[in-house]
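Visitor: Quick heads-up: structures coming right below.
All of the numbers you see were taken from the coordinates with simple rules; none came from a lab. Because the structure is predicted, anything quoted here is derived from the model rather than measured. Cβ atoms are built from the backbone, for glycine too; each structure is taken alone.
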Structure I
Amino acid sequence: MPFTLKNASTVCKIIVLCIALVVITLSLYIQVRNHEFISYDDGKYVSDNQHVARGLTANNIVWAFTTVYASNWHPITWLSHMADVHLYGMDPGGHHLTNVGIHSLSSLILLLLLFRVTGSLWQSSFVAAMFALHPLHVESVAWVAERKDVISTLFLFITLFLYSEYVVKRKLTLYILTLFSFVLGLMSKPMLVTLPIILLLMDYWPLGRYQHEKQERGLHQHSVRVVAFIKEKIPFFICSLLSGIITTYAQGKGGAIGMIPFQQRIENALIAYLKYIFKALWPIDLAVLYPLSPSFPLWQVISSLLVLLLVSAAAIWFGRRYPYLAVGWFWFLITLIPVIGLIQVGVQSMADRYTYIPLIGIFIITAWGVSDLTRSLQYREVIISVIAGAIIISSAVLTHKQVGYWRDSVSLYQHAIQVTTGNYVMHGNLGDILHKNGNLDAAIQEYQKALSIRPDYIIARKNLGLAFLDKGNFDLALQEYQEAIQINPYDIDVLGNIGHALYKVGHLDSAIQVLEEVLRINPNHVQALNTLGMAVFDKSVQD
């Protein structure tokens, strides 16, 4: 049950730990004040988004609540970006620092929450420190487009704190505030749809509601009360269901849901669970995108399934004596479900940002587990302090280094290419930046590398054609565009580029025919209008 402060010494320790946590977190992340916007989604969310760029206006607030732009419905996230524009304009450093500030605040609330419900100060501090400093969390904090991660998690912790107070005081006001905070979290990012189950886990530990009721009322009444606890969460489940429906609609409308075979998604999900654990324990070679493998060895899939089943069974068995084992493990498993890839969104096999909430479960197991394992050892406190200190310092060092890779797009993409294999998306993204900076030869090389990995990657194919066009190699540009149109015959931008390339190489009749087809589909296609006008003029001069 929730713990109550009893002496000034404990209060002083908490204050010192909170200050230390904030100072260390800020010292690691303060470098983001000099970071740029990343070309990977930051433009969509902030720098190229005209609604966000105009700030908090009445029309933009309405837009935030009614749009499913970027394949999501998260109005609170949009409002936070608009508020940043009012504060900092388009200075990326300010937008980055807001993420850091929210992350630091969340770490403090997590520390206070765990201490409030467990009374274990040092374990709670370790979990909060790992949340604040773990390298896997850099992506959520150092990436402006992932504001939705940090702000939704802030509301998650506020919701859990309010819920723990409701359990003690049983006031309707606290229940309503808990539900309201949860809704705000869902409106920041739908990742929180599993929170009702997390509340049920908290009822088991550390709130101890199941055990308490069993002791007081007997097994039958215990079962009745468990059902009552589930009914208590019905409004939360309803909100999760509505959020899931809206998110499915938004992602389907935005084309974010990939057509990956279901068997491949299941295989990837099973393996990804273990990869996340491995990355948590050994957080090196972290990348902004891990490519999705087209196939997996059967032994890896079966082994992953067996490990997950065995660990789950062990967590349930030993969880009767050590309840944090069951709660921590199933916190990890359950909160990853929305992003584990069963519904494939994007081309990644996994993502560091997806661990922002789930790893808390692993941190809980570590903190309380090490404490119990060392209970009979001599110099126990010294041993625990050394272990915890080594883990935290190592995490801090790796985090500081990882944050540095996010300073600009080129650094981020080059690092991703170095630490992964077959990363055609990152080769294409790096090509885009080099192309934008006028380094056409280097851009062409990156596009060609992307296409050597994935020949049907139409984005790289189109951009390679554009690079050849800008370089004056019209025949090569036309060749790439013709390859691209084979991949997607209905891409009018590619058709427009084909018409432009045909015009440049002097095939006026073919150019006019293609451009007229583009304008038949889209009469307002600016490039096609301009090129058609020039082609018709040149044709008339020839005639």
Structure II
Amino acid sequence: MGSAGHGAEAYAGRPIIGIANSWNDFVSCNLPHRELVEHVKRGVLDAGGYPMEFHTMATSADLTKPSDLPYRNLMSMDVEEMIRSLPMDGVVLLAECDKTVPAQLMAAASCDIPALQLAAGHRASGRFRGRTVNYGTDLWRYMQQHDAGELDDAGWAEFERCISCGLGGCPVMGTASTMKSVSEILGMMLPGTASTPAEHPDRRAAAVATGARIVEMVREDLRPSRLMTADAFDNAIRLLGALAGSTNAILHLVAIAGRLGLKLPLRRFDDLIADTPVLVNLQPSGEHGMDRFHEAGGTAAVIRALLPKLHADAVTATGRSLGQEYAQCGPGSAEVIGSLDTPFQASGGLAVVGGSLCPDGAVVKTAAVSAHLRRHRGRAVVFDGYEEMVATIDRDDLEVDASSVLILRNCGPVGAGMPEWGMIPIPRKLARQGVTDMVRVSDARMSGTSYGTVVLHVAPEAAVGGPLCLVRNGDEVQLDLDARTLDLVVPAEELRTRRDAWSAPPSRHGRGFLRLWEEDVLQAPEGCDLRILRPRNASDRSMVEPIVGRS
């Protein structure tokens, strides 16, 4: 310590606070932490602790290819091993982009020393031809317009310049914003800090307060296991529903809970979210962006509105209960944040479906589903992988119409690392006819900023022999969201014949971490964590329960 200028008189007797900094030049979402870390250090010093910054890997949802999900687990290992191997009493975790928040929460759950997250905050909205545009959701919308010939190349280039509005996470209720909100209600982020913009002065104040609070948490011995309880996870699931948040959050919550030895089956999500109204009018399911959300009261106002449905005695990062901490928050602006009496949707922003095509479950962002497709039966158009889909989706001779069900397979955890390929684009010839939504089914994920009638996380995945591997072009597929079913309408004898002819695809990876991932990853209903990272006393407790439809 002395060789780096740290005199013993400066730190002796003080709590040593590690600060896990996750910025790098490839992750623009997390770049604000280059500055924010200094404010965290000031808070630690002011409270009598001693800050020690260290760096970890980070994942870029934009640039990490083909999928950033495997690297969530690797980042969690990186953070965990740094915490375990270095002499620190507590840790501040600097996060933002989609997988950095859950990766750090998984590590915190595994290490169980006092820990607190600080987000970088979301970037600003932009303006394009007189209209507010947000990085994320509007990217997909204008991409569809470009594919349909409604926006030329010059217009697309102009749009790209307008939408790149500084550093921070996506300014919509995508995965980053969803997971920050979840972290706050789990007690792992200070109340009122999840939805503050990156450039707002309150973000710097939050950094100082986070640094000060972690020192107090060390003295109180307030650990993640006391915060992330079964009741806290129920609260997080309800908040996820109220926000119409990202489907990715289901994977992440299951993985975080699994690190604590807690069972969080998909049915728990469906039961709680079905009983939780959508309280926000936010993209991608609504109109507004995160700037308006913050002005309207942000995550704290939503938690206040939800309190009658929450476990109000759950402990927050302040050590006070949820009820004590949020009851005094002001109500949100009615245009952006509703109430239990005046919600934007009566129930559930997300749903879990079962059936013959996904016996272990699949997830749907119901808040983004087109009303006429909630119950739909159509003929399958099958793509065996992403490359095949890209090569054929826009061909004029593709046998597809607006009633077709687009199937993308071999893109699950083992098949491809479960990338965000699930929002299959509308075939160009249909887009030019004005088709804007179709039923799409995949064992992949989709970006939390995406929208449409998309069934995701189909389990078991095709690459391990799930029923999705048996679908052929022209088969009838039926989705019934009210009954919570997704079925392949093919005689059982025919499916047995196809099963006998099926063989698993060859291994994709010969070495390194991705080989470890391929050999050890759990399926989507268990959060796609690695088996070796779950606690031993929970390693044989499957979180998969039979998923059946609800009439």
Structure III
Amino acid sequence: MAKRKVVSSVRLSVLQPRRTEIPAISGTPPKRVMPLRSTLVQHEEGRYWLSHLNCRFDLTPPVDWMLTSHPRATDLQRLAMHYHEFLEAVPPEQGRDLILDWIESNPPWQSRYWMTNWNCYGLSIRCVCWMQWMAAHPELCTESDKERILSSLAEQIRFLCHNLETDICGNHLIRNIRCLFWAGRFFEGGEARRWSELAGRLLERELSVQLLPDGMHFELSPAYHCQVLCDLLEIASLMSQPERDQLLDRLEPSMQAVRCLTHPDGLISLFSDGGLHMAYTPRECTDVWESLGRETSPDPEVIELADAGYSGVRTERPWLLVDCGKICADALPAHGHADLLSFEWDVMGQRVVVDPGVYEYESGMRRASSRSVASHNTVQVDELEPAELIGSFRTGRRSEAICDVVEMQGHQWILKGRHPGFQAAGRSFLCIRKFVASDECLEIIDEVDGVQGFPCRSRLLLHPSCAVDTVSDRSLRITTAETTIQLEADVPVRIVEAQWSPDFGVVESTHRIELDYGTTPCRASLELRILE
């Protein structure tokens, strides 16, 4: 970050790229393997609009690339303008004009370039989109236009080589590597080979760091796991057959992890940062996996990602996933949430108890709320947090859930976990949670040991399609389109209004159930029984 700030503020000729030659295009440039995303763009009265975070931005040249006419636009929206993923959804001629317009309007080394137009994460996405567009529509460019595009591509890729996101790493660096692999196949010659060799060295190193033994991506977000897996599948498609087979063998556990984290509705779990449609869907991941010659394993009955901390069970009617592990990766805590021993629960293919999701990444109340323990389906002591959540993407002191028991006992799946997460000013508490799941019901037993006299409660966030009614002060009835569920507790319960964000920029009204556990030390239990 310091390097970017310094060089972007010094406008010297020595900072400009010195190489101006354009590598030759390969005779067989690679083509996309992922499906087109037509929903990124809206078409209205002959104009095209980028749809992002529940807002839309005009794509008619000359484009307002920095969104100066949208003073309330977020940094993520500004960055998305420079991804150029919209090239997949506009007519090819419009795509050519947008590429040329971007080149004209976005020279390097502008103020705050690292945040928007020459941000290496966005650049890595944009260059791949351009190369895919060029491979699909070579006939649409004059020689002059072709030279301008290829010259800019070479300049951006050289820039990327000198500014790889090794400070951030994680999914950002995987995107950088994917771009270098594409460039190494799209172009030919010595420089292109060096791009491929650099990408190969980085990939080998990052695979050993970023993929846990159970196949899960180390940032512990199901949505980002899908994104990284798709990037790696694209990289595999660019390799020779022996290298491809080696990489796909390493990705076998990661594909299985996707199956574990996919709800019955076919969409991904919302734990940690992400959204239902942030990345390619699990079905799209599977389709590409199979297109590369691999078979898909059946959905597992018992879900066990021990290294990532996700466990659950898939029965005839309910589906359950519990987060019993770390809040975030130690080396990259950006996407961590205070969701220790939280869970998601579906019945008859319908989401019932849901993770809150994430509305935005901008620093503020909404971002803080989405990461807090009070938004998740777990226990809270007083107003304490099991992690020190700092700003939008930092996590300081944090606890970790320990899974003591995960087993099948007959027709019941049992998990027992604990964490000492709530500590402040000499106070310490041990939270113990036990899940017992079957075809008929889900029982949860909570115990909190520690200093006496501090209020304790737990919460359940319901999917917006669920109706909930009070039966008594300790009993509720939840109704979905498919079934009716009776909640019985041994402590008082109440219904409060709440919100759910299934995707960035989307908020839906729903209800949250709050259970009052009294004061510490305490013990409470609840049962969610499926009536029909």
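Visitor: Work out which structure the value 14.3, 45 belongs to, where Rg and Dmax of the Cα atoms in Å, for residues 70-197 alone was derived from one of I, II, III.
Guide: III
Visitor: Can you say which of I, II, III returns 4.6 when distance in nm of label points 7 Å out along Cα→Cβ at positions 134 and 406 is computed?
Guide: III
Visitor: Sticking with this structure for a sec: Name the one structure among I, II, III that Rg and Dmax of the Cα atoms in Å of 26.7, 99 was derived from.
Guide: Source structure: I.
Visitor: Please state which of the structures I, II, III yields 4.6 when distance in nm of label points 7 Å out along Cα→Cβ at positions 86 and 502 is computed from it.
Guide: II
Visitor: Looking just at distance in nm of label points 7 Å out along Cα→Cβ at positions 22 and 366, which of the labels I, II, III belongs to the structure with the highest value?
Guide: By distance in nm of label points 7 Å out along Cα→Cβ at positions 22 and 366, the leading structure of I, II, III is III.
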